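Down below are the structures I want you to see.
Nothing in this text is a laboratory measurement; each read-out follows from the coordinates by a stated rule. None of the values given here were measured: they were computed from a predicted structure. Cβ atoms are built from the backbone, for glycine too; each structure is taken alone.
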Structure 1
Amino acid sequence: MADRVALVNQATNAFKKFLPDSSPVNLVTERKGEGRVFVSTYPTMMGMINEMVGARRRFGVGHFDLVIIDEAHRSVFQKYRAIFDYFDSLLVGLTATPKAEVDRNTYGLFDLESGVPTDAYELDDAVGDGFLVPPKAVSVPLKFQRDGIKYEDLSEEDKERWDSLEWDEEEGAPDQVDPAAVNKWLFNKDTVV
C-alpha cells in the first residue's frame, strides 16, 4: 500500500525484477488482475474492499497474510486507517519519518511505544552500505531574513497591503521590520532543530 501512484509503480517493478514468481499486480492499472502480490494506493483499495465477485468480496477480511505500508507516516490516519483495521493480517510499516503526534501517531498504528520502532536502519548505515549518499547542507539565505523588510523596497501592491494592516494606533505603520523581528515571527523553536 502506498499513497502515490509513483510508489505503487516503483514497488510493482521491484517485485517483477526481484521476485517475478510472486506475480505482482498493480491494482491501479490492472483492477481485475490476479496474482500473489497486490500493490495499490489507498484510494484504489478503499474502492475495492466492497467490490463483489459473485456472492463474496474480492478482498475479504482474511485475503492478505501481510500488508506492507510504504511511507507509513502519511495518509494512514483518518479515513484510510479503515483499510488497516479491516484486514486481519500482519502490518509492516516503512517510513523514514515516523510521527508521534496525538492525531497522527505512526507508532500507535502498529501498537508500539512512541519513539521506539521495531527496527531502524539509520542514515549513517544506509550511507555506509552504499544505498544513500551523505547529505550535503546547502545554505540559501533569504534577503528579507538577512535585511528585514523595508517599506521603500516594496512593490506598489505590497505597499497597499502594508498600509491596510492593523498597526499599533499610537506608533502607526513602521518604515521597516528588522531581521530579528522577521525571524522571530517565522521560526517556531519547537519545530526548528
Structure 2
Amino acid sequence: MALALAPLAGRVVGIDRDPDLIDEARRRAGAAGLLNVQFVVGDADALTDFVHPDDGVEIQPDLVVAHLFVSDPLVRTAAKSLDPGGALAFVGFHVDQWKETGRRSRFAYDEDGARRLLTESGFLVEHLEVERSVQQFRSVEEALAAAIGLEERWRADGRWFRYIRFLEEGGRTLTQSHLVVKARRAALA
C-alpha cells in the first residue's frame, strides 16, 4: 500500500509487525527509486500516535491508510494523530469474511459497528460499503482446493475443522467480504 501511495504523496510511512515484509518493502521502494517512503517495524495496534519524528521535526499525517487490518485502537490512534479534515481510509474484514468457518475474525466489523467506532472516535463517515464475493463450488474437492492456501492458518485457529464440517453438511461456498471505508476527522467543537 505504501509503495502505491508514494508517487501521490509527499511522504509515506509504512508500518508492519513482520520484519521480512518491511525488508521486502524497502527493497521494492529502492528498486522503484522511491525516496519519500520510510518503513517501520512495529505493531500499528500498539502505537500511541502516527506522528513520526523526521530529523527532529514531527510530521503530521494528512491521511492514515490501513489494509486488511482495522481495530478499535488503530482507529482511535488515527483520530489522535490526524488534524481536523485529515482522512482515514481502510479496507478491513467484514463479519461475513469466511463465514463458512463459523468463526469471526477479531478484526472484523459489520457496517453498524464500523460506523459507531468511527463516529465515537471523532470521524465523519464519507464512504462505507461492503465488497463481497461468494465462490460457489460443485464439489467438496473444489471447495478444498480453493481453501488450500488457508489450511495451515485455519488449522491453527480451529477454522479448518469447522469448514470441513460445513462442507460435509452440504455447504459449497467460500465468502470473501470486506468493508471499504473513508472517513474524515471532524472539526473540533
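Ranked by mean count of other Cβ atoms within 10 Å over residues 107-114, which of 1, 2 sits at the highest value?
2
If Cα extents along the principal axes in Å comes out at 59, 43, 26 when worked out from the coordinates, which of 1, 2 was used?
2
When relative contact order in percent (Cα under 8 Å, 6 or more apart) is compared over structures 1, 2, which one is greatest?
2
Check the numbers for distance in nm of label points 7 Å out along Cα→Cβ at positions 11 and 163 across 1, 2 and tell me which is largest.
Going through 1, 2 one by one, distance in nm of label points 7 Å out along Cα→Cβ at positions 11 and 163 is largest in 1.
With FRET efficiency 1/(1 + (r/R0)^6) of positions 67 and 147 (r between Cβ atoms, R0 = 30 Å, to 0.05) computed per structure, which member of 1, 2 shows the largest figure?
Sorting by FRET efficiency 1/(1 + (r/R0)^6) of positions 67 and 147 (r between Cβ atoms, R0 = 30 Å, to 0.05) in descending order puts 2 first.
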